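Given below, in the form of structure tokens, are the structures.
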Structure P
Amino acid sequence: MTIRQAKEEDVMQIAEIMVEDWQTAYRGIMDDDFLDSLSAAQRFEIEIRRYRKFTVAADRDEVLGYAWSEETDDEAADCEIIALYVRYAKRKNGIGRALMLHAMDGFRKAGKKTMIVWCLKENHESRKFYEKMGGKAYREGTHRWGSREYDMISYRYRLDG
């Protein structure tokens, strides 16, 4: 497995991973109608415009997962992992951990001090992962997807020791 910058030819796999992950991991948390409306073709049109912001974990030409991380000017943190998804069948193999550590290392090298990541409050599997990676529950909020607001929780990471 290698961690590298996403390429244009990765975008359809990125879109497929996102849709598969949401439809599997968020079933029972998010509305079925919303999840069923997601499609890789639709996501491709969105992700093709921003794929240069993504880092992928790949095994040759197969994208195993991806992360989107950026610097922020939020008072809570100066950087953020906006998205972190792993092909559902490949979970529990260190891919998410490798992507997250890569992002954190890049932020440290850029002199960033505090990172934040948000997830659905009811997504207990992701919450457990973020806590295992050293995140401390920080703030709660909501986000709208489809016709509904969902409870969110953030995890904060100190990057400077």
Structure Q
Amino acid sequence: MLIGIVSDTHDDLAAVETAVSLFEREGVDAVVHCGDFVAPFSATPFDADFDFHAVRGNNDGEWAVESTVDSFGTYHGEAAALSFDGADVAVTHGTSDLVVDALVGCGDYDYVFHGHTHAHGVEARGETVRVNPGGLPIPVEGADDTFRVATLETAESGADAVTHHVLDE
């Protein structure tokens, strides 16, 4: 099963449409958004030919984001525990490093997805792999200089199952 992972799209409709196009070309079965849509209009392009899951980010101030996502996918609130083809996944925005570290460290999940930092990364700790797909470029030290998303192939295991993609808007 191929999973698309995206975060921190911050109302950039061109970036969202680019991500959705990549996910459609790759033939993903599901997409997980790790938060920070910001407004409902930037969630609607994810109404595509894949299952869609999202959690709330610290910039998702418009509560209509929840009802918009729920009209075509599943909005999980602050965090989600999902299972894809036998892979257990925790999803949170990542505003709290303590929460991300606890989810990774507890050993209950194969993968922990989060965003918030706008810096892509994959880290294997024990049997759990932390995945940050990246996000839109922002002028903060450590953030990516281009928009990135990730895919996860559940038929593989560990950090090697994750591929990061640089997207040109």
Structure R
Amino acid sequence: MLKQKLNESGLRYLWLAGLVLVLDQITKYLALSYLTFAEPVAVMPHFNLTLVFNYGAAFSFLADMGGWQRWFFALLAIAVSAGLVFWLSKLKAKPTFEVLGLNLILAGAIGNLIDRVLFGKVTDFLDFYYGSWHYATFNIADVAISVGAGMLIIYEFFLRPKDKASH
């Protein structure tokens, strides 16, 4: 029954979430192993590897709130992940922008959840800048969430209307 559900729904592409999750965790491990906190390593113009920690959410939102935010964001990630799995279970097993985007968001949510639960903070290391301006430092999980969200927006506004029109 479970195997049939996996093969016939958007859950068929959980391998993508698993692959991105492994990539996220490996790169965070490498960042922790080889980078020194807050010391940029130049990779190319406008891009450094810089180890920093985020105790809050996106752009360090609520980072200085005394610790309760760790568990709040962990519970939020668990709820969102459960919702995404449920959503995927209701979709057809086709590699649409919707299915792939949801799997990317799921991978990112779980990747940052692991950091929060195990370490109480999220490891970030991708640092883009221009001159003295630096974008918020981020990680592979954040990239997966952003790309996945972009795919959902593209699907909803541009691709879904075409799907409905062709049926």
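All of the numbers you see were taken from the coordinates with simple rules; none came from a lab. All of these numbers come straight from a predicted model, not from anything done at the bench.
What to note about this one:
- Here Rg and Dmax of the Cα atoms in Å was derived from just one of the structures P, Q, R, and that gives 15.2, 44; the source is P.
- For -19000 (helix-only ellipticity at 222 nm (-39500 (n - 2.57) for each DSSP H run of 4 or more, over all residues; to 500), calculated) the corresponding structure among P, Q, R: R
- If Rg and Dmax of the Cα atoms in Å, for residues 81-152 alone is computed and equals 14.4, 47, the structure in P, Q, R: R
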